[in-house]
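Throughout, read-outs are computed from the coordinates displayed, never taken from laboratory work. Computed from a predicted structure; not experimentally measured. Cβ atoms are built from the backbone, for glycine too; each structure is taken alone.
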Structure P
Amino acid sequence: MTRIDFYVLPELRLDAREHFAARLAAKAFRQGQRSLIQVADDASVERLSTLLWEQPRNAFLGHARLGAPGVDQRAPVVLAAGSELAQLDPASLPVHDLLINLELEVPARFAAFDRVAEIICQDEKVRDAGRVSYRFYRERGYPLHHHDLARRQASGPT
C-alpha cells in the first residue's frame, strides 16, 4: 500500500514548496529512487526545471517532462503538469517510486506509487487543501506520516 508523507514547511511562501520538492527529489535519487513531481501548470514545470539544475548545489539532477517527445523518460526525475498524470494508464507510468505532489488536490494515479509526498507550506489555501487530502487518505486507510519541519528547526539539528 502506498505510504503518504506530509511535509509541513514553516514558510508562508509558495515557492518554498518547489525548493523543498527539488531537495526531496535529489535525496530520493541519492537513495536510488526515481521521482515524479506533479505540478499545476507549464510555468511551474519551468521553475522546477531551473531548480533541478541547481540541486544538489553546483550539480545537475537529470529530469524530463512527462510525455515530451524525444526525451528520456528514464530520467531520475520526471515532471508532470496539470492533468498529464491522469491521462496515463498506471502501468505505463515511467516512475513508481516517489510521487511529489505540488497540486492542491489528491493526484490521479497516486496509488501506483510506493510513496507520495505532500508538501504543505503556511499559505492558507495550501494548508486547507492539505487538510482535505489528509482526510482523503486517512478515510481510505493509507499509512500517513507527518513531518513538521518547523518543529525540527526549532529544536535544532538531530
Structure Q
Amino acid sequence: MFRIAVSTKEIDGLAARLVERGTQGMPEAMTEIAGIMLDAVEENFDKEGRPPWTPLADATVEDRREKGFGPEHPILQRLGNLAASVQADSTSDEATVSTNLRYAALQHFGGKAGRGKKVTIPPRPFLVLTPGDEDEIADVLRRLIDKDLSGS
C-alpha cells in the first residue's frame, strides 16, 4: 500500500489540543478530514496536478493515440485505474488516503521504468494537499475545539 502522511504544525497542534481534552467528536472529525483529503486527490487528477504535472512525452502521446486512448489528456488516467484505486479511511484519531496499486509510487515520485529501466517517468504527485486543503482540515479541527469549549 502506498500512503502519504501530511503533518503541519498547525494541524498537529490543533489535533494535540483535541487529544488532551479527550474530545468525543474525533471519529466524526477524522471521517470528515478523510473526505477532504479524498476530494483533494480527486481534484489533483481532475486538474492534472496542483501545481500542474509535467506533460506527457511525445512518445507517450503517440503510444496513446495508437492504442486508442486519446492523445494527451487526461494524464495518469488512461484507463482510470489509478484514480479509482485511491480510497479514504479513518479511525478515531487518524485520517488517510491511500492506493494499493504497485505502480502508484512510481507515478507519484517518478523514477525509472520499462525494460532495462530505460524510461524516466517524471514525478506527478497526486496524493498531496494544497495549503487550501490543509486550511480546510484545520477548520474542521477548530470547529471541534470550539464545540468542545462551548459544551454544545
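Computing volume of the Cα convex hull per residue in Å³ for each of P, Q, which one ends up highest? Provide the component values of the computation, followed by the final result.
Values: P: 121; Q: 113.
Evaluating volume of the Cα convex hull per residue in Å³ on every structure, the highest lands on P.
Using FRET efficiency 1/(1 + (r/R0)^6) of positions 112 and 144 (r between Cβ atoms, R0 = 30 Å, to 0.05) as the calculated read-out, with 0.95 as its value, let me know the right label among P, Q.
Only structure P yields this read-out.
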Entry that produces 0.25 once FRET efficiency 1/(1 + (r/R0)^6) of positions 16 and 104 (r between Cβ atoms, R0 = 25 Å, to 0.05) is calculated, selected from P, Q: Q
To test your reading of the models, identify which of P, Q gives -15000 for helix-only ellipticity at 222 nm (-39500 (n - 2.57) for each DSSP H run of 4 or more, over all residues; to 500) when calculated. Q
One of P, Q was used to calculate distance in nm of label points 7 Å out along Cα→Cβ at positions 24 and 40, giving 2.9; which? Q
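Comparing structures P, Q by FRET efficiency 1/(1 + (r/R0)^6) of positions 96 and 120 (r between Cβ atoms, R0 = 30 Å, to 0.05), which one has the largest value?
On the way: P: 0.80; Q: 0.55.
The maximum falls on structure P.
Among P, Q, considering only distance in nm of label points 7 Å out along Cα→Cβ at positions 64 and 88, which has the greatest calculated value?
Numbers: P: 1.0; Q: 2.7.
Structure Q comes out on top.
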